[in-house]
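What follows draws every value from the coordinates through simple rules; no lab data is involved. Treat the numbers as computed from the prediction; the structure is a model and nothing was measured. Cβ atoms are built from the backbone, for glycine too; each structure is taken alone.
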Structure 1
Amino acid sequence: MQVSFNSIAQSYGGQALFKDLDLTLPSGKFFTLLGPSGCGKTTLLRMLGGFVRPDAGRILFGRDDVTNVPVHRRGVGMVFQDYALFPDRSVLANVCYGLDARGVARDEARRRARAILDRVGLADFADRAPAALSGGQRQRVAMARALVIEPKLLLLDEPLSALDVKLRVELRSMIRDLQIEAGITTVFVTHDQEEALAMSDLIAVMNRGNIVQIGAPREIYSRPRTAFAADFVGGANLIPIEQELPSDIGGLRRLRTRAGVIATDSPTPIHSGAQLAVRSEDIRFIDAASAAVGALAGHVEHVEFRGSATGYLVRTDAGIIRVDTQTKQGDQARHRGDAVLLELPRNACIVGAS
């Protein structure tokens, strides 16, 4: 089912959050609203669920206007950050709740509830109370309860944020598998860019009530359009562009920055406030003999060993540059205070100021 926001306006305390917002979510896709706290992503999710009504505009499920349709008549499943399970009911009763409310016969409701509990790996926990489960198990129950009603739309409100890292990785795979299997249009709200990149078909990057960019995860990461998108998704290094110079390096564009001339193959036009977005993992340490146009000299200010990767903060004339390298046996280790030379990639993106 395709979902659309048409000309949505919403204000809180006299401050406008959305002004004439339009957004279409394709049918059957896993669509993520990604952004910092206060950007409006949870408000959009709650509008879809029927918990918030816009001041103006329409919300469409397919061709049906559901703007004023109450929560219980929308056919929506929702999974919350805090699980929202009934503590005085068993796991099975929690999963059956939505089916019972819809008048499904008791035996059929129990059959469907047990089937979905088996699917999420909790078939043996049906008679337990939620308090006897781990956080990850409770979130599986919440997911089962949302899916068992066979919703037209599945809403996920930061369902993994209260879990530890290992559990988050395990559950995001399970959630994605269940969504693909069911083919349900799904809207996921998160501020965690790694989760968004790992789980989504499409991502809408949001900032202060505006949708900054929409695209597939690889597109959002590799070709950000604005400095905000480049920084929020992956924490790119941003280097202000002062001037474009005539090209004489095999067709590459030559850009003057505070750090000197940098070459790039980005086709994006340069406007006021434009910057180069450089991914930390695309930067290489080089020796003086290998230096070419765009090499940056600097000194290591901080080293962070992370096992498979090592991160560096390097002070240069362009400011602090973050560099991430793969940790390999026999590699030369850099230390705090070392003088280094950095080679910037040719695939650095030109991004807008906002």
Structure 2
Amino acid sequence: MGRFYEKISRPVLFRLDSERAHELAVDAMAILGRFGPACRMLEALGRLSPKCFRPVEAFGLRFPNTVGLAAGFDKNARAWPAAAALGFGHVEVGTVTAVAQPGNPRPRMFRYPEQEALINRLGFNNEGSEAVAARLSGQPPRGKRRIPLGVNLGKSRVADVGRATEDYLASFARLADHADYVVLNVSSPNTPGLRQLQDESRLRELLSAVVSANNGRASSPGGSRVPILLKIAPDLGYSQIDAVLGVVADQGLDGLIATNTTLARPGFFAGVAEAGGLSGAPLRERSTEVIKYVSRATGGRLPIIGVGGIMDADGAAEKLDAGATLIQVYTGMVYRGPFFAAGLARALADRQRR
């Protein structure tokens, strides 16, 4: 299936504007997700039964395999019910903000096929947390999903950094009941001021408030806490990562996602003028370095979801060897096709058995 995509489907899609091709992919996956029998048939044809994989336990959840779909693909929680049929062991929707916003002006997403990379400056375009919560309320709930569902939260553009905490809290209150885990995204390069939330004092304020709200859920009748993860940038220095890890430990977060897209422009990209976050193959080495550093700094005790530059099974295994518990892909799927996750999951399971 992967060869068919690369030889036939990808050339057709790559004639389209990058964002338009992305929208068509989301539409197709959303349609597939409405037909449960078709999804189960795809799972059978793709040999995606649980017997093919090694399940993973992390932050109190069970994942049927190690490969997840990263945030950014299904921003409004339209397509995720089909993710298991494509071989994903979890899926993360969003990034979702407290208020609906259109994102940055188009064009804002650019392919670099020879480098197997993307640059995007989408800017958290989404329908807002209230609309996404309403959609999730009509989809399979917690406990009845084939794979865990994460919800990635970001800061609304209209909220300045000083009001970021209340902005995240509004989204958390609306979406926590629908999520198997929640991610606080403080690392996208495309929202003004967002990365300032990785500074120690601001991060402590944000995490303390969200953790307090989460603990309040656990103490309310019928309520329960939801695992909370933090997504960090690959552009942090090691002293900055140490400061982040100190706050994460103090607040008792459940895990870390490393990493988001990068503002660095290595090699070929030194001559590329497009603003935005770079993803794909050029990010592979740096994201692995960050994962390895975090794993060693925490003694392997903090679960890490590794993401960045995974384009094949070797890249996926590299992340796991560096200390990741799970991995996520997005740009790799753009270049390898919709069944990329299934192939990775099988390859990683075979590697574990060997």
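Observations on the structure shown:
- Distance in nm of label points 7 Å out along Cα→Cβ at positions 66 and 242 from the coordinates reads 3.0; which among 1, 2: 2
- With helix-only ellipticity at 222 nm (-39500 (n - 2.57) for each DSSP H run of 4 or more, over all residues; to 500) derived as -7000, matching label from 1, 2: 1
- A value of 49, 30, 23 for Cα extents along the principal axes in Å, for residues 154-265 alone, calculated from one of 1, 2, originates in structure 2.
- Origin of the value 3.6, where distance in nm of label points 7 Å out along Cα→Cβ at positions 146 and 170 was derived from one of 1, 2: 2
- semi-axes √(5λ) of the Cα gyration tensor in Å derived as 27, 24, 21 - corresponding label from 1, 2: 2
- Per mean projected area of the Cα convex hull in nm², for residues 82-217 alone, the highest-valued of structures 1, 2: 2
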